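Heads up, there are several structures right after this.
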Structure P
Amino acid sequence: MYAEKYIEQVISWRRDIHAHPELSQHEERTAGLVANVLEGLGLEVTRNVGGFGVVGLLRGNEPGKTVGLRADMDALPLNEETGLPYASEIPGVMHACGHDTHTAMLLGAASALSGMRDKLRGSVKFIFQPAEELNPTGGAPGMIRDGVLESPNVDGLFALHVWPLYETGKIVTRPGSLMAASDRIYLTVHGKTAHGSRPDQGNDAIVAAAQVITGLQSIISRSVSPLDSAVLTIGTIHGGYRYNVIPDCVKLEGTVRTLNPDVQERMPELITRTSRGISEALGCSCEVEYVKGYPPMMNDAGLVALACETVRKLWGNDALIVAEQPELGAEDFAFFARERPAVMAWLGCRPSNVDVKDAAMLHNTKFCPDEGCFSFGIDYLVQSALDFLGTV
């Protein structure tokens, strides 16, 4: 449909970006490629929005609303192991989350829509965002501060993320929570050092830290409603000097994932109270630093209904999957969704002949999405924009 004319160019753009990945806040080459393409399409282009962000504005010939279409551009600090002929040429950097495909598909959508400006009602903002992987900061807040949602005001936003759990040709979304908030916690347990043979002369920070870890799990099981999903994981522990010395300091670092914004708001107090209470009961103290990251990705119900109708219009009901449950991964498109009605959808990118258990998932060094999904992504973005703007 819309993608057919541009698909070879989209694949070429994607392979070029894939071979030259750039980490968060270093997307200079990718941003330059994007800006040059958009300028070549005759769009109003703004560079360096919120860092290396690029915005292309397409004004239709008729007045109307403004829709935003967003893609992310950054890569991950991984060594690629796909063996692809266009594999990363940058050691230790790889597009393992599909942002290269998001960027290329949005360029394809911009190419298609720019050829329709004569009948376009309203405007389209093509938002190419840096630093999506830079949790807890992210790249969306910087673009928002720089006015990406203003002049003209964006009335609604759409975004796609390739998702290897689903077969190529499937579009997956749901109203309400789609992905989780992603926060970080840093705990430092302070005790009193002593010889390992005389624990009574010290306050064992390791014992206290161990009980803090166990106690934190009771927050999920006893302070969060069973109807609300939440995860609290301690990922690192650092402490101790020698096998026979009771240490006076243990540092812990972890992640907190929540789907309900109210639960996210309560977590700092619950974690602080539990960590300090347990530590103090054992003669120690605990410093708690809670760093809020991405908010929950909340899809607007009205836009989800529109997106679902768009998918049915393009490919029939079989192409649409309304997810029963959200995922506890995080996505900084959620910052945009706090400001304007928005919907994110997952784009199936697993070939039908590959079993899900054999497919490399996101953030895997062998992640390789099916290029056959690109035409579905482009057509979805184009038709969603047209439907939102009421353009026939």
Structure Q
Amino acid sequence: MRLAFLAPEFLPAWGGVGTYSVELIKNLSRDIDIHVITPKRGDDYRKSRIEEYFNNRITIHNLSTANDNFFYNNKFQFSLLKNFKRLNKRYGFDLIHAANLVNMPDIYLKLQKQNIPSLTTIHTTLRSQSHIDGKKPFRETTRIERLTKIYYPYISFLENIYLRRTSNFIAVSDWITRFVKKEDIRVIHNGIDTERFSPGNQNNKVPKILFSGRLVALKGVHTLIKSMKEVLKKQDAMFLFAGPGDIPRWTKQLKDIPKKNYRFLGYVPYEKINRLYQEVDIFALPSYTESFPLTILEAMASKLPVISTTVGGIPEMIDNNIDGMLITPGSPAQLTSNILRLIEDKNLRKDISRNARKKVEKYFNSKIMAKKTMDFYEDIIEAER
């Protein structure tokens, strides 16, 4: 089987879709011929280095460049339209897999007649991103979130065309399927490398609480900031924020907090993020909307107690007070209470962490994800014969 994998995000991974793509390809490349079609990203980008990361078992085709802005995806879509016919003529692909519905990398190919079967992974949709549990933090929204709202009608129009012209879908959670009314949709939960994400020596004298993700309002950054002010009234702690975003915007809200109690790390490369989990004690992701966030799985595999919210597919990952803690979105009080519980109760922290690691090993391993995806590939190709 020769696969054309369309990856608007790949290595260096800067978000969940990139991480998903890397983990999936790492496992699938042992069995099939994979051609990853992806933009370049970063000043020191080297295709050969990425191919070496996969033991030279994949072929990279770079089309356009990726920047962390709202418009890079459109360039990749047009570049794919311009170059795909040439690539297919040379390599003869058996299947096209688009890594993310929202990016719609092959939207313009969908407007042409294609004889190659295809499928698309649904991590989120425009409608699901607008499905906010709790009061939406309008005042806290960032520029990229506001741009998405402005261009919503146009992007939504394209997304509807894309959905009509695509037959096969992978959904990363049961929850996300409610937003896509399609018959041939298969739920395959995200998975991670449980050898790479493994426990460290989480026993800091001053407890460390980690947030990892894009620094935007819908990830609940402002909820965590309000909570940390209350936590620090009762316990000494260090709060770490890892992820890209407008850091000065958030540090303005921390003028009354000693700098020794927080750090904004910015973007942490995929190759290093596993070590960061091993250095902290608690993971917090108080999001307003999520489908099936890989950061939670990474933290659970690293034997961290996770505090997150009752939104989207997160309850499919966490059983409250057994292998993690769930709170109402937009509730700094609940977040504060649970952080303090975990700081003060070492046994509770151990129990939740142990259960979390076991669950990820059993259900959310990247090998399981890849095996189910491969089965779907074979079913699609067989149906086309």
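Rule-based calculations on the coordinates, nothing more; no lab input. Just so we're clear, the structure is a prediction, and the values are computed from it rather than from any experiment. Cβ atoms are built from the backbone, for glycine too; each structure is taken alone.
Side notes on the structure shown:
- Computed -10000 for helix-only ellipticity at 222 nm (-39500 (n - 2.57) for each DSSP H run of 4 or more, over all residues; to 500) - originating structure among P, Q: P
- Answer label among P, Q for the case where relative contact order in percent (Cα under 8 Å, 6 or more apart), calculated from the coordinates, equals 17: Q
- Parent structure of the calculated result 2, 9, 14, 15, 12, 10, 8, 8, 6, 5, 4, 3, 2, 1, given that P(r) over Cα pairs in 5 Å bins from 0, in percent, for residues 235-330 alone is the read-out and P, Q the choices: P
- For 2.4 (distance in nm of label points 7 Å out along Cα→Cβ at positions 291 and 371, calculated) the corresponding structure among P, Q: Q
- Label whose coordinates, when mean projected area of the Cα convex hull in nm², for residues 171-298 alone is calculated, return 9.2 (choices P, Q): Q
- Read-out semi-axes √(5λ) of the Cα gyration tensor in Å, computed value 36, 22, 20, structure in P, Q: Q
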